[in-house]
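Only the coordinates and a few stated rules stand behind these numbers; no lab work does. The structure displayed is predicted, hence computed values, not measured ones. Cβ atoms are built from the backbone, for glycine too; each structure is taken alone.
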Structure I
Amino acid sequence: MTVFKCLVEVSSHGILKNNKQILRKFSGQRFIGTSNRAKHAQNYLNALLLREKMKSRIDTIDFDVKVKFVFHYPKSVYFTKAGKRSNKVGDLSNLYELPQDCLQKVGILSNDSLIVSHDGSHRAPIDGVKYMLEIEITRP
């Protein structure tokens, strides 16, 4: 049984893990902060998911769920000129982090630790120049 499903166009697939930058305080202590690109991707996806939540009129999910993410990349980005998969396509495990955090931030999930499975999640090429994110949340 599907609890929530949406397909949204994103500017790109943000990766939180690899978009960190090291910043320094005046005392010389270092701390890690999120890059501007990752912040923009997170804010943009938050807005899209909040709109989808309001359209579907769902309450915050507070039970274990399976989530399927499909990260659609334009074929021109997904493949090199030689026809092989490009290195510009992010690792699947890194791609999960941003949408999981956004699902929690906008209140679709009460906590992203409720996700017990990512079965069926994958990256896929798509015709055109758009990046798309498909999310399907079901009961386990």
Structure II
Amino acid sequence: MAEYLAFAGNHPFLIAAAVLLILVIIVSEVRRARRPWKELGPLEAVRLINAGAQLVDVRGHDAYRAGHIINARHIPLAELGDKAAKLDAGKPVIVYCDTGITSGRGAAQLAGRGFGEVYNLRGGIAAWKQENMPVAKG
């Protein structure tokens, strides 16, 4: 025990950085657990899609035309608030973008509008393509 205290006394900046890193990880995990929406990977998304989940692509028009998940509805993030009523709030909704970051904001919007089951595709369409899942163009 004396060795640990001596190490801490000799390296206060290292100890402070470690404590700060631990606090950041704890805060991040608590925030993630309290989100009203969940994340899922491509394989989990396929299961939900087969069970009737709705897909929403929140990317721009050019990105959507370049390639999107089959049967996905294209609702750019800027228009999601106005067009959310076109979705069935009783069915699960999977939101995706290129990398899964922007779609997190879309998932939060839908959850805030009363959609019960909202999911964000972790890694976005990039993860979808990496798993060699089908993509439609046009």
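Points worth noting:
- If mean count of other Cβ atoms within 10 Å over residues 7-14 is computed and equals 16.8, the structure in I, II: I
- For -9000 (helix-only ellipticity at 222 nm (-39500 (n - 2.57) for each DSSP H run of 4 or more, over all residues; to 500), calculated) the corresponding structure among I, II: I
- Which of I, II leads on mean projected area of the Cα convex hull in nm², largest value: II
- Each of the structures I, II was assessed by relative contact order in percent (Cα under 8 Å, 6 or more apart); the largest value belongs to I.
- Distance in nm of label points 7 Å out along Cα→Cβ at positions 63 and 95 derived as 1.3 - corresponding label from I, II: II
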